[in-house]
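Structures incoming, each one as structure tokens.
Each reported figure results from applying straightforward, stated rules to the coordinates on display, with no laboratory input. Remember, predicted model here, so these are calculated numbers, not experimental data. Cβ atoms are built from the backbone, for glycine too; each structure is taken alone.
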Structure I
Amino acid sequence: MHETAIVAGLMRIITQQASKHGAAHVSRVTVKVGRLRAVEPQQLRACFEMFAEGTVADGAELVVEEIGVRGRCRGCATEFDVPRYHFQCPACAGNDIEVIQGQELFIENFEASSSPPPAVDPPLVPK
């Protein structure tokens, strides 16, 4: 599962940036992920939740925005969305396609505050 390696890197960046900007708590992180990265958003969120525990991002929401695949034909320069990984130019039927979108993986933004998160009362346990 390469999601754990991805989240480890995300957490390193978030922690560094939060410290750099004096943030005590990160409440939301938005990442952009290209479809060709083969990242499963639910697994990414689950890994994020585990890695964030006890850090500045504890309890933060991870928003994963998927980026579709686009290509450019090297033969006729037509740019097009790539449906179902079918890398063939719709204009000239050429197969020499350059991927111009769909391999991204980056933090778009994160929301943070200089105050710690509010305390959460533990659940009541019946006697």
Structure II
Amino acid sequence: MTPDKILVTVLGLAGIAFIVWFFWMVKKPGVKATVSSSGYQELMVLVKGGYTPDVIVVEKGKPVRLNFVRSESASCSEMVLIPDFNKSAKLPEGETVPVEFMPDKVGEFEFQCQMGMLRGKLIVE
């Protein structure tokens, strides 16, 4: 193998390793939901090309209210599903839609659009 082929191979493998690390191995810090005067752990979630924030941290045993605001017209973002807590909601464009549930188990749980293209993670501590 010539030196230029070795260099291209090494750089290609390094590029692949970087992509794998960046997209699948980096842990994002979550945004902790704040406790409101009503006793709910609340957080506003913007739906626009994804969920912002997309990693949410809550405490087990305290009720959660996630307020989703959809500011786009893409059909994929019309609904949010939180299957581990048997919750779903339609998200009309420009409206705030609260989704309430009780996190009764510790762990990491996904929420997503009905097509599975927009994804987020709920961390229950």
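Comparing distance in nm of label points 7 Å out along Cα→Cβ at positions 11 and 35 across structures I, II, the highest value is found for II.
Say we calculate FRET efficiency 1/(1 + (r/R0)^6) of positions 19 and 59 (r between Cβ atoms, R0 = 41 Å, to 0.05) for every structure; which of I, II gives the highest result? Let's see the in-between values first.
Working: I: 1.00; II: 0.75.
With respect to FRET efficiency 1/(1 + (r/R0)^6) of positions 19 and 59 (r between Cβ atoms, R0 = 41 Å, to 0.05), the highest-scoring structure among I, II is I.
Looking at relative contact order in percent (Cα under 8 Å, 6 or more apart) for structures I, II, the greatest value goes to I.
The value -5000 for helix-only ellipticity at 222 nm (-39500 (n - 2.57) for each DSSP H run of 4 or more, over all residues; to 500) was derived from one model only; which of I, II is it? Working through the options, I get structure II. Computing semi-axes √(5λ) of the Cα gyration tensor in Å across structures I, II gives 37, 18, 11 for structure II.
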